[in-house]
Structure I
Amino acid sequence: MANSILIVEDDLTFATMLKTWLCRKGFQVFTGSGLSGAYKELEKNDIDLILSDLRLPDGDGTSLLEWRKENNKDIPVIIMTSYADIQSAVNAMKNGACDYVSKPVRPDELLKKIEEAINTHSKPVEKPAGQKNSAVVDNEFMEGKSELARQMYNYVSLVAPTPMAVLINGASGTGKEYIAKRIHMQSKRSDKPFVAIDCGSIPKELAASEFFGHIKGSFTGAINDKVGAFVEADGGTLFLDEVGNLSYDVQVQLLRALQERRIRPVGATKEIEVDVRVVCATNENLVEAIENGSFREDLYHRINEFTLRMPSLQERRDDIMLFANFFLDRANRELGRELIGFDADAAMLLQNYSWPGNLRQLKNIINRATLLAQGSFITVADLDLPQSEAVGATLQPLYDKDDEKKRILDALKHTGNNKSKAAALLGIDRKTLYNKLKFYGVE
């Protein structure tokens, strides 16, 4: 079993980057943005090491040393701190911390200290292959942890075991096929085939052959028998992507196959019984398509016993850095790179960009940046994103002291009270922001 580490850090971007990197090194990683979150994780999980920032929103990282003593837990604690606070870190070591690291953290040094601390206090560090972030479903996709993501996957878990036909509605690049696969894997048909058809790429003349198959010689070019998608998916799930692109004639044939559960290959004289569950996806408004006569209403009701709406990436801003780090991890493996993460400006741009191409665009951007990056971290220049298309705040750095408090409050409101992001928007470092908050009496 992998050794577990609790990261206590209110800089969510840095914490996510560190978590991804440590997971890649074979550790099981939990996170807390402050002392209260850390205590909850310590109560729920068996933690082998605590890696905590010295200054936290709700107290001092050294409070974890007191908790450890009060609860009789021999958990090593490594303190992270800025250069200016090294003396405080030294004092923490006198109070029981096993070590400290100064920021910016050097990965090799940190890994060495972690291994030494765990080896000294308990068991040797284990590094099994394939360790996954808790939000990762498999090596191909990540669910995300935003409220919209949790709601959507809750719906998936509810509808998957049923025989209901599902219509997945969402913009291009949002991951509709992955959701279809999840429905299949959580259904009672999971041991049978999952067959995906891109309806937008099928010529009208060949649609019947693609869906139902054909007999050799049934038309020009039919030089061999062909098994159609319905027979191939028999017993399993047939995923029809961009179903709104099917011609009206093909919609008629599809409706008949779904109603009668029988198909006839092109050129055949006998029908074949089939048992498939259909999951469809579209980025079009099929209700409008019905009104203008381009989509059959009876087919719509047949494929739409349950609707799942895929949120856009812009609606899931809490998930952007999770996906960015996930795609970076994959790109590192595929391209033979060893990048650690994103610098602060790059992370801010990623979070504020509008992402019209959704997850597909994010993945492509990260792949390109991973290939081009010259240092250990991806920068704004590597991302090659138009900053003019970023959404969100246009706050300026602090210049006028008369309205400084108002600007700080505006920045905190815009970032959801995330002090690291607020500091970046204001053009100051986090320590300076903490000092100003104390000065103005802002909680």
Structure II
Amino acid sequence: MISASTVRPLVAAFALTLLLVACAGDHGADHGHDHEHDHHAEGEQGHDEDAGRGDHGGRLLQQSGYMVELAIAEDGTPPRYQAWLYRNGKPLPGSAGSVEVSLQRLGNVIEHHVLTAQPDGSLMAPSIVGEPHSFYVEVRATINGQPLRWAYPSYEGRTEIAAAVAEQSGIRVAPAGAGIIVDEHEVQGLLTPVEGRVASVTARFPGPIRSLRANVGDPVRAGQPLATIESNLSLSTYTLTSPITGVVTERKGTVGGIAAENAPLFEVVDLAELWVDLHIFGSDAQHIRPGVPVTVTRLSDGSTVETTLERVLPGLATASQSTVARATIDNGDGEWRPGSAVKARITVARDPVELMVPLAALQTFRDWDVVFVRVGDTYEIRPVELGKRDGERVQILSGLEPGAQVVVEQSYLVKADIEKSGASHDH
């Protein structure tokens, strides 16, 4: 049975998604049309004169008896603009004219592609059309001396989400920038006393115990009296003192009882420092080296302390078949106890990178790894090449500009809205 406490957050998330879908529907009529281009919508020559697809699969642009078939050639080659010329439906050689394509990308980024005649009769640009193929297109051509012009939107992987809807849906952006990719390993272990800092307080001579002056948990200092015993040999009383400063962790015997010779009465442990014995499995043991930073977290309450890995012990812990890596923590305040279970984050390396985003920003679109950038109320994919990553961040090698406003929370909602719009790979 699902409890009411479980249902409430599910209902809230569903309501936000419905709000996103409803508001997206308000702009569905011109979904994907960036309004920075609205001034082109009326009165421009050739804007709506698209006659469909040509013999080469390209978009047909017609005007005054002339026609340009325009496509992005990307079959076995980096994507480039390619065009074919026609007069009254009949093919013309590429040398009969010229074609230039100007693209306005999101954020008013302009790029130009000049096509030149090819031996196969087409025209092709030497410049590559980068992904995404989402832009406002202006085509200028001259055929047999006749100047021609067309302009149209060709968007993909783009949507608009009103700021209020994005805020209510939890969509948050942050600038992409430099940072550090951390190679970290999370392991578990136990706190143990430091070897050589445990002292046993024993009776020197047998006899009755006349006093016991410390209990388990009491802090004691070196030389502090802990017990008095009447010697059976001399009938005199002698005092047992603590050989070290520490905490009493064990007490044996009772007042009036008989202490045997060399019988342990107290155990005192110096807890000013503790060992952190961490269990490392598999190939990590070859990867982790002494001298790297370690963050130790107590499982019981989440308290943390920073230290440095001191050594990786030879051999295996027989019970777990793990290798033990050891660090030391300061325990001057006595807040940590031997036997406490801990987890630790071992930082093997810290690699500065010029550009990175949170892992939560990543999505897939077609067969690309993508992030979503925001300009105003418009969101658009950016196919990216990924580099190093850690548990929280990933390096971006290409496809994204520093400072770009990247969706870092609820990116799946933006992906869903783009997919709902059906934005096609249409040029």
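FYI, it's all coordinate maths here, none of it is from the lab. Treat the numbers as computed from the prediction; the structure is a model and nothing was measured. Cβ atoms are built from the backbone, for glycine too; each structure is taken alone.
Mean count of other Cβ atoms within 10 Å over residues 206-213 was computed and gave 21.0; which structure, I, II, did it come from? This figure was derived from I. Among candidates I, II, the computation of Cα extents along the principal axes in Å, for residues 358-405 alone that gave 31, 25, 18 used structure II. Starting from the value 26.9, 87: which structure in I, II was Rg and Dmax of the Cα atoms in Å calculated from? The structure behind it is I. Using the calculated result -3000 for helix-only ellipticity at 222 nm (-39500 (n - 2.57) for each DSSP H run of 4 or more, over all residues; to 500), pick out the matching structure from I, II. The read-out comes from structure II.
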